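Got some structures for you, see below.
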Structure P
Amino acid sequence: MLLNRIWIGMFLISMVVALSKLIFWQDVDIFKNLVDSLFSAADTGFTLSLSLTGVLCFWMGIMKIGENGGAIKHLTRFVSPLFSRIFPEVPKDHPANGAMMMNFSANMLGLDNSATPLGLKAMKELQSLNPEKDRASNAQIMFLVLNTSGLTIIPVSIFALRAGAESSSPTAVFLPILITTFISSLFGLIFVSIRQKINLLQPTILAYLGSISVLIGVLLYYVVNNPQNTDVISNIAGNFIIFSVIIAFMLLAWRNKVNVYESFIDGAKEGFGVAISIIPYLVAMLAAIAVFRASGSLNVITDGIKELAMLLGVTMLEWVDALPVAFMKPLSGGGARGAYVEVMNNFGIDSIQEKIAATMQGSTETTFYVLAVYFGSVNIKNTRYAAGAGLLCDLVGIVAAIIISYLFYTNG
């Protein structure tokens, strides 16, 4: 299993690098730093799981209202023509379709806190269809890969960080990020479809993908011509849509004579159970990330890539300075955010390095975090090729981010 090999490899590499620092550079604190990072990561994993508990309880309660009240069925009918083709194992009227649609919508609007519990609900519904409970199904892999490829229309957090650093144009990275994340998501869809022998050249699939492309194009046109309104779109429109969905779920359930409060409580109880179940998986992944970073292994890789690029005659090397973001992004959202802020502080806001880092930050999702939390929530141990596919999406997103950044930020 790829995830197992990567997890062990991160510890072994960290050990080798730490020993090298102790023997050759007399860094007597290196192993203390590694052990401290392990304890800190374990505490962070537990604390993060607890912090998710409230959100999970709330959103799973809302989803239960939607399920009992019939809202999920209406949503499922809307997406079933597309989902029935890219998720052929999932019945058209199954609640998994509605949960997946809600998750994708929250991700596209940049509403991370809403996306995670909706994704966990989707995984639970998909698990109910899975004949091998400890092995990822084709539908679960497709869902996870599309999730980790991270299609985001409005990268709210990046805009906020750039605005806080007093960028001359906080939303200047909007278009490159949107193009990059769309390329990554499209690649993920194509890759998994090939593995699962799904024909994407069907009129229905092409119509849905074409409609999404047009929608993104219209949004791009508006934002490029009205950049001052981007924050309004993100903060008001996105959250208005989410709150409207909550109200619609409640009203529809009420109209269908469903006990809304009891439905919410039933769903919230499920959310609490999910929050507890993900703790071991989250602690395991964060521990590996922590020692890999604390040992300095990340810096070794970055320096090696820069030397190799120089040997190959590459003259534009600003992208190498942004690579810590690329390396941390699949591992940890917080780690990637910290790496991005570090690039921002070292090279300055609006520098080419900072803009490349921002584009990388918005290019994909935190692959291993999503894999650990989502698969952990349904106790799946054999993830098959999900980790490999997610990492390929990350690689495509990183390469696209570098190319698109140079096209946008060095032109003239």
Structure Q
Amino acid sequence: MTVIVIGAGVAGLACALALADHEQDVELHEAAPQAGGRCRSWRDARQGVALDNGSHVLVGGNRHALAYLKRIEARDGLRPAPFTLTLADAADGGRRSVPPYQLLPDLARSLGRLRAPGRATVADRLVGLEHQHDVWQPLCLAALNTPPAQASARLFRAVLARSLWQGPWAGRLLLPQRPLSDVFVTPALSTLRGLGAQIRLGHPLRQVIFRQNRVDSLRFDDYQRHLSRHDRVVLALPWHRATDFLPHLPTLPGRAIINGHFLCRDAEGGDQGPIAVQNGLAHWLFRRGNVLSATLSAADSLLAWPSELLARLLWRDIARITGQSRPPAAWRIIKERQATLRHDPTTDALRPASRQGRNLYLAGDWTATGLPCTLESAILSGKIAAKQLIDDLF
């Protein structure tokens, strides 16, 4: 028996790894010339440094993601951010810090309020909390990529219950020290090859052919792969690509994220922790080495803005907050049009389960993991698909 995993994003890598660890023969196919999906890096010629497509972070409570990194021997690729949350006002450059103990009364009340009917939103449930505007709304936007007035209360509760509610370490941000591909992707590919998995990059799937509620064959550009009655398929693609092959899946709305990367002329250093931005265009600032990155969540309305305008406005906020006195040496704006699902209650109820037929399974952060579209959800989805597949065999 062979398991054919389509898609080498983090969900596909986690699924293939779980299957290979259970001594299953695995083929991993990826349409792009590189693995990683939305968790990828490349060397930017203008800046002369490696850039990530987005500022992905973990928290100490992301046990599935941390177990994945431990398995591929890449756990040292993360470093903890300061415990204290830094808030900065882009209007005047002022900063203040919120230590974790100040959030505990609000956190206890918020978890109770967020235990709500499926259609409740975050804004419905957190009205009147002391830190509603300066902490909970920015965290909701960062975790769910959806404004609190639309965001699912149930999903936000799941995020808080698995992070801050578990204690200071579980809620502490863990930041990549190296490019995302070096931490999450390259070591996983190396581990899979060591386990005997076959990996084909730049090998797009063109058609899934069904017969009697099972996948009969998979058509690629260079051949058609016929499946035996024992073979299994895991489709680990983004939701907007999965529907190309499985039209019965629900049409799910997405949300955009825009990231701006700026190469600073100043020497490396300064505040290395994330900064939550108020009264600015960006929502969060991150720094790795000489690169300052700004993240704009739920950015659909800004996709049509010229990159030059976005860069100018973002740098104005960055300079005010960080004290950068000179313009950036280089910059790059990255628009991820389908970065995550729109995490409202209606969309959350439509997310599909992993098992989709007699020999077909889904993996992806957009499936019914109980978490928003994050690295933790992607890795969990791959493990769920692998476990269900293996359980179905025995």
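Every number in this text was worked out from the coordinates using simple rules, so none of it is lab data. Keep in mind that what you see is a predicted model, and the values were worked out from it rather than measured. Cβ atoms are built from the backbone, for glycine too; each structure is taken alone.
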Where does the value 0.90 come from, among P, Q, when FRET efficiency 1/(1 + (r/R0)^6) of positions 290 and 362 (r between Cβ atoms, R0 = 35 Å, to 0.05) is the thing being computed? P
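Where does the value 20.4 come from, among P, Q, when mean count of other Cβ atoms within 10 Å over residues 26-33 is the thing being computed? Intermediate values should be presented prior to the final figure.
Values: P: 13.2; Q: 20.4.
Corresponding structure: Q.
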For the read-out Cα extents along the principal axes in Å, for residues 122-297 alone, a value of 59, 44, 31 was computed from one structure; give its label from P, Q. Q
Out of P, Q, which one gives 21.7, 73 for Rg and Dmax of the Cα atoms in Å as computed from the coordinates? P
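Taking distance in nm of label points 7 Å out along Cα→Cβ at positions 138 and 322 as the criterion, which structure among P, Q has the greatest value? Show your work: numbers first, answer last.
Details: P: 3.7; Q: 1.6.
Biggest value here belongs to P.
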With helix-only ellipticity at 222 nm (-39500 (n - 2.57) for each DSSP H run of 4 or more, over all residues; to 500) coming out at -8500, pick the structure among P, Q it was computed from. Q
Any idea which of P, Q comes out highest on distance in nm of label points 7 Å out along Cα→Cβ at positions 82 and 218? Q
Re Cα extents along the principal axes in Å, for residues 226-385 alone: value 65, 29, 28 computed from one entry in P, Q; matching entry is structure Q
One of P, Q was used to compute relative contact order in percent (Cα under 8 Å, 6 or more apart), and the result was 29. Which label is that? P
